[in-house]
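Taken together, the values in this text are just the output of simple stated rules run on the coordinates, not laboratory data. Here the structure is a predicted model, which is why all the values come from computation and not from measurement. Cβ atoms are built from the backbone, for glycine too; each structure is taken alone.
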Structure I
Amino acid sequence: MLNINKTVENGKAVFALEGRLDTVTAPDLENEVMGSIEDVNELTLDFAGLDYISSAGLRVLLAAQKKMKGRGSMTVTNVNGSIMDIFEVTGFSEILTIE
């Protein structure tokens, strides 16, 4: 299960995620993000409550990063150790801005 708390205002979007970002929940996040960032130049994904990410979740991050490229920035914040390990093994730590 994934809870998505979204705030969009003044060209900035913040998505706070809680739960698991996996094959079942990744399409929900993709629909929310892609449907909300047309007029956004700053996207933040807050992973403070995220417990797990699968390859399907990584694909959504990559798609969001590509969509934001050239129009603004995307930042991933509050990444826990196990998800950071996944980012490092997959090379995502090199392509994402992580704070």
Structure II
Amino acid sequence: MHFLKTLFWVLVAVVVTFFAYRNWAPVTLNLWGDIQVDIKIPLLLLLFFLLGFLPTWLLMRTRLWSYRRRLEALDRTRASTVAAAPAEEEGEPVE
């Protein structure tokens, strides 16, 4: 399974590299008013990919942080209740 995942990412990297090589031409973007920007197509796609990816990644990281804090609080609570519970004495089993 690990091989298939690696093969998939290698194929994606090859396709992205081929796309970037074939489309390495400047494109003029008309922003607002008379402001224009010349940018290469692959760089523009990378910029918009990061604009979409980073907020999602940050949201995932904050949720993981919150869940870890909850889990650590539950572990501390459980550890304190186990430590406070009286130790049971081992005796002979009753038949």
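Can you spot which of I, II the value 12, 17, 20, 16, 12, 10, 7, 4, 2, 0 was calculated from, given it is P(r) over Cα pairs in 10 Å bins from 0, in percent? It would help to have the intermediate numbers written out before the result.
Details: I: 16, 57, 26, 1; II: 12, 17, 20, 16, 12, 10, 7, 4, 2, 0.
Working through the options, I get structure II.
State the single structure among I, II that was used to calculate helix-only ellipticity at 222 nm (-39500 (n - 2.57) for each DSSP H run of 4 or more, over all residues; to 500), giving -25000. Walk me through the numbers on the way to the answer.
Numbers: I: -10500; II: -25000.
Computing helix-only ellipticity at 222 nm (-39500 (n - 2.57) for each DSSP H run of 4 or more, over all residues; to 500) on every structure in I, II gives -25000 only for II.
Using the calculated result 0.25 for FRET efficiency 1/(1 + (r/R0)^6) of positions 28 and 60 (r between Cβ atoms, R0 = 30 Å, to 0.05), pick out the matching structure from I, II. Present the calculation step by step, with values, prior to reporting the outcome.
Details: I: 1.00; II: 0.25.
Derived from II, not from the others.
Say we calculate distance in nm of label points 7 Å out along Cα→Cβ at positions 52 and 76 for every structure; which of I, II gives the highest result?
Between I, II, the highest calculated value is found for II.
Taking 18.2 as the value of mean count of other Cβ atoms within 10 Å over residues 44-51 derived from one of the structures shown (I, II), identify that structure. If you can, show how the numbers build up before the last one.
Details: I: 18.2; II: 11.5.
Derived from the structure labelled I.
Out of I, II, which one gives 14 for relative contact order in percent (Cα under 8 Å, 6 or more apart) as computed from the coordinates? Before the final figure, lay out the partial values.
Working: I: 26; II: 14.
It was calculated from structure II.
Rank structures I, II by FRET efficiency 1/(1 + (r/R0)^6) of positions 36 and 84 (r between Cβ atoms, R0 = 30 Å, to 0.05) and report only the one at the top, that is, the highest. Present the calculation step by step, with values, prior to reporting the outcome.
On the way: I: 0.75; II: 0.00.
Structure I gives the largest value of FRET efficiency 1/(1 + (r/R0)^6) of positions 36 and 84 (r between Cβ atoms, R0 = 30 Å, to 0.05) among I, II.
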